[in-house]
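**Student:** Input: structures, listed below.
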Structure 1
Amino acid sequence: MNIFLLKKIVSALIMPLSLVLILLLLALIFSKKNPRFSFKCLLIGFFLLLVSSIPRVSDSLMMPLENNYPTFVKQNQPVDYIIILGCGHTSDTQLPVISQLNICSLQRVVEAFRIYQLHPEAQLITSGHAHGDIMSNAQKVKQVAVSFGIPEEKIFVENFPKDTEEEAELIAPRVKGSMAVLITNANHMPRSIKYFESQGVNPIAAPTGYWVKNSTSEKGWGYYIPRANKLKQTTIVWYETIGRTVQWFKGLIN
């Protein structure tokens, strides 16, 4: 088994919902042999699921990740490169190409188009592995960018990076010493910037895909009721926290 696949399996097993399912399975297995332990597993699983799904809790966890960088605005000097980090898609010829992108990839390419309109002198770099699809995410994002009207010859494609660390390693040599803008989801931006900085590149952050919006407005009672989409949000926070911890640890030993 390769290291990349192993990382994905381990990270999937320690996500909130996976932990809840493991706890429920343990509760079922030990329901007769050890009822006390079974009850504890059931209680912890219920509490974890409840807390992870409450908007108030999930938003409080997400905001420190998303509020590190401001929205990109037009710069006073030319931009050389707009880097779009990979996310995901599913190729389906029966769908418009824009509908084949996962929401995170769509958010990033739309932000790239917005920035390109501000800086039409820039060239785009799309990135991302195929991850089992017939086409790489970098190539699929390029197709969408071209459909938006960005000239094909202005788009470089990096088909091979499987994760953010590899993206930084492969893209850095091309953009080093230039004015580069980095696009990824706001929660993913702190980790992404650090990977590029470790390669000697200091891009301008262009965060997109915010989960938490208008956080200062008054909230009704529904803000304290569990929601399925907030469980997903908490899962993303947990994933990024693990990723940043691994990144920090690698920095200590390298």
Structure 2
Amino acid sequence: MRSYAHYLRNLRRYRPHTLSESEERIVNEKNNTGRNAFGRLFSEVTSSLLFTLDIDGKREPRNLTQMLSLLHDPDRAVRRSAMETLYRGLAEQSQVLSFIYDTLLQDHLTMDRLRLYSDPMAQRHLSNEIDATAVKIMMEVTEEHYGLAQDYFRIKAKLLELPRIAVYDQYAPLGQEASSFHYAQAQELILEAFETFDPSFRRMAAEFFANNWIDAEMRNGKRGGAFCASPSPKLHPYILATTMINYAMR
């Protein structure tokens, strides 16, 4: 039981916010056609979007992840065109996306009220295992030093030889272009890094590579980001990783 001590202590912290067993059962079942369904709808809508952009004389459709990767392109005209095209395409879905956002927000407020959370961030603090006071202090210190970020972007504007930086310039690369890696090279770098940390981590990661439990392919309809998916206890978890390196997209 000692190995489960932390998990059990963490679970007990939710006791003041846990409803009765019958109420929790109802909430879990309704979530499948409630907030969980709206979350899936958001993923499916944004994953299916295609944006047509003309680059280097080639006019071809790109998905959301590919468009976001272009915001890292060294060519400012490409970055500007990518952002304009991206937001124009998202605006066409504004009614659906706004409705999803409003629904999830209202669900969050409702559950906070039913579970007696003191504020909208309380549940997140519990899941992150962090004290609310620590978060409050961190936010205050961050706000007090907004000037540092402004200084950074002023310096970046000078390095980019721009009079003023625009939103689509915030991810503009500086210096030499980043190197591209083939999948096999990336795999070896990852395994070497894990082995440096702990040999057992390399063995686990190598098993994922060997059994093809990593979905790294770029394709339309695929959700962007990087995370571990565990759809069922009957299926082994797999890693989803969508590259954001623009050089691989060009």
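**Student:** To which of 1, 2 does the computed value 1.00 (Rg/Rh (Cα atoms, Kirkwood Rh)) belong?
**Tutor:** 2
**Student:** A follow-up question, please. Please compute distance in nm of label points 7 Å out along Cα→Cβ at positions 182 and 206 for structures 1, 2 and give me the label with the greatest value.
**Tutor:** 2
**Student:** Related question: Thinking of 1, 2, which structure, once Cα extents along the principal axes in Å, for residues 94-229 alone is computed, gives back 51, 41, 32?
**Tutor:** Derived from 1, not from the others.
**Student:** When FRET efficiency 1/(1 + (r/R0)^6) of positions 38 and 102 (r between Cβ atoms, R0 = 41 Å, to 0.05) is calculated for each of the structures 1, 2, which structure yields the highest value?
**Tutor:** Comparing 1, 2 by FRET efficiency 1/(1 + (r/R0)^6) of positions 38 and 102 (r between Cβ atoms, R0 = 41 Å, to 0.05), the maximum is at 2.
Just so you know, all these numbers are worked out from the coordinates, no wet-lab data involved. Since the model is a prediction, treat every value here as computed from it, not as a measurement. Cβ atoms are built from the backbone, for glycine too; each structure is taken alone.
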